[in-house]
Structure I
Amino acid sequence: MLNWKTTSNGTTALLIEGARRIGKSYIVEKFAHNEYKTAIIVDFNDMQPELKEIFDNYLNKRDDFFMRLSLYFGVKLFERESVIVFDEVQQYPKARAAIKYLVKDGKYDYIETGSLISIKKNVKDIVIPSEEEHLEMYPMDFEEFMWALGDEMYMDFLRDCYQSKKTLGGLLRRGMDYFRLYMVIGGMPQAVAQYVATKDFEQTDRIKRNILRLYREDIAKYAFEAETKVTRIFDEIPSQLQKHEKKFRLAALSGNAKMRDYEDAFFWLDDAKIVNICYNSTEPNIGLKLNTDRTTLKCYFCDTGLLISATFDKETILREQLYKKLILDKLEFNKGMLVENVVAQMFKANGHNLYFFSTSHKEAENRMEIDFLLSKKSVTSRHNIIPIEVKSTSQYSHVSIDKLRKKYSDYLDTPIVLHPGELKQSNGILYLPVCMAAVL
């Protein structure tokens, strides 16, 4: 955000997108008051009639608009020293359309926040301004979660171990404890704050269930004709992730379901940032996006803490002391779905688009399933793709990685296995503690 303010110097507005309840409004308000002489925060979720009249009647009459807005909020605006924030701008698309002219006017900076930014209802009858710079915001990542717990040093230690390929030694356990706690609490700021304040899993779970209820209400309110399909997908995600192959099977929704019938529903969930979609790339080369098979995908929850609350009912969590057993690694349950979901969440927060590699073939040597493919930062003539397997237990094999290396050796950089154990290198494979997914 600071980089945008410095380099843009008023020539663009900043639009911050993200799921509901991840702290967009909070962080923007802090930024506005810290970095500007004055700030006006317009919350379109709470638009009073008098304020609506100002926008309806004066938005295209700039001098009158600024004067009335300043009087309404009791905030004096200073040219090039003030910022106007349009919070939840999707609720009033006309304001977003006006950004082009407000930016051209040049007097003030503008920051927009929003969810469901691209949904048809929210862009109907407006021209999307080209003067917007977009930032995507996600739930708190692993490092921010550790900051919340009071540890501002451990992530630097992980980065150092990764760069120098040193073992973690006696500090491995601390990393895995943090990882399991992050997996069950998640990164929704309100849930994290509740846990930090009370160390009470039941109260934290209650907050996560409230967020899930809010997401359901959004689906009912905004999904329109796609509401039934969106709800079916949303409800089916935990069941799909429990399978060995976590590809989303449309047959679970309807016997004759086709992707073309559900594309809009998946797009809705993706645009709402409620899910992280991982697409199958049919060849592990630098053109992962070009080789995307959009009919084959995995659908992860945006936040693994929410996934746990969506997977288990409240009574099961209390009866089984589920949170404590997960943290102590004592639960007889397929933890693979949770570990893979949280790794996807970590990758997404680090700016990666999500891809996996899967082939169905009658010949066994050509059947492979690789959990994730990441592109290297710097592109070279060969070896640009990092295949990644995620293992939730200490008993595993890496047959698919071996097959992939044999067939696509020129395309691949060093494969990585994320597992519960120590960092090591063996037979051309790098084994990393799964908590290190956050540094990739």
Structure II
Amino acid sequence: MKKLLFVALLMPASMWAFQKTTAAKPAPQPAKTGGVVTLICHLYGTHGSADSVYLYEDLGLAKRVVARAGKSGADSAYVLTAPMGVARFYSVGANEQSTAKVILGEEKQVVMWGNTEFMHKARTVNSPANKAMETLQEQLSQFTTEAAQVRSQFNRSSGTARTTMEANVTKFGQRKTHFLDSMKVANPLLWRVACLQLTPDFIGQEGPEADFYAKNYFNFANLSDKAYEQIPDVYNAFNAFIAMQLQLGVQHEKAIKLAEEQLAKIPAASPTYRMALGGIISALKANNSPQYPAEAQKYIELYVSKNLGEIPAMQMELQKASTFMTGYEAPELAGMTPDSAQYSLKQLRGKIVLIDFWASWCGPCRKENPNVLVNYNKYHDKGFDILGVSLDREVNAWRNAIKQDGLPWHHISDLKGWQSAHAALYSVTSIPQTVLIDQRGNIIARNLRGEQLGAKLEELLGGK
């Protein structure tokens, strides 16, 4: 029978000292509401064009600006304010891409030092709340490191040594649980963070590891708890859950289904749900998942009316991503023709169309043109057409190449070279590149050339 064991680590003395010290203290009392708390940021690395620092409320893919500040005072610090009240998480930085997590609410003043380009290394001073957060992250890192060591030792053990290791693993699991119990008493805010970052560990001789984590990954966290609406780590936890499932070989569609089972535990209208869904989407995008467009579209539809700045960027990213996905509609292309008229992709609707990204100065493109021409001549009367999209800058070079190579199909260009909006829309970073679309404008395949293109056209049009 399969044996599933929750693995924790033998915590160093500093860990137990933290628990004994903090557990003995009464839980901090919330500060009175109605005032403000001040965050004084001594930050370096800001460029001339980035003369402001922002305080954000994190919602996963979205960040809501809470406060903004320019340099002030003799020491050129950035002074930000937030409402006084129950301690909660914010992030701070000169932009959304580089931010530092900070706890504000109960302490009247918090001072931070850091570099705006490396905000993850920023540190606070004279702030017990933020020092506790930094200490927790160090402890969780130790758990992760030592868990790998324990797992390796267990897997190498056998005989009586295996029996001893099983007993030790059980003790480790008990200590992990005790650590979380102590955190729950000492610091409920950070306890919820720890419950998301610490997961049960699988050690056993039978059964798929992926199945174990599918069922137990969130065992320590009550995702329906309303307090998780204020915990940005929800986003990271769901991101990590999807990433782990994919790394363990789970099919993308199944990984989505497993994540949705966890999402079902969260009120759909809550910020927790928004963060969790954002984490799923981020992991799918990072893993080039074919499921990414559908999940991103789901997010857009849910939050377009509650846009916090992320929706337009997602719509653009989704449009780019869809150009690599078969079955998705090809984004519209329109531009200047060689005779200075206008032409668009939609004018070819009803035909099988090859979108051909090329340029007069591209040797491989010019070498491929005769192959493309053969297919054009063979299948044009059967409903095949081509839209050449040039990355040229010089109009005469473009026109001359079309004439020299004898390319009778439609051509457009914005004459911006690698800054072409057409290329950016289709995520073209090298040429030649092609996209084959069907009569309805949906993508059939990408980067078919030579014999591959001919074989596909024979399949689609040869019998007609």
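Only the coordinates and a few stated rules stand behind these numbers; no lab work does. This one's a predicted model, so the numbers in the text were calculated from it and none came from an experiment. Cβ atoms are built from the backbone, for glycine too; each structure is taken alone.
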As an exercise: semi-axes √(5λ) of the Cα gyration tensor in Å, calculated from one structure in I, II, equals 40, 24, 24. Which structure is it? I
So if we calculate distance in nm of label points 7 Å out along Cα→Cβ at positions 37 and 317 for every structure here (I, II), which label has the highest result? I
Mean projected area of the Cα convex hull in nm², for residues 157-324 alone computed as 13.1: which structure among I, II? I
Compute FRET efficiency 1/(1 + (r/R0)^6) of positions 213 and 341 (r between Cβ atoms, R0 = 30 Å, to 0.05) for each of I, II and report the one that scores greatest. I
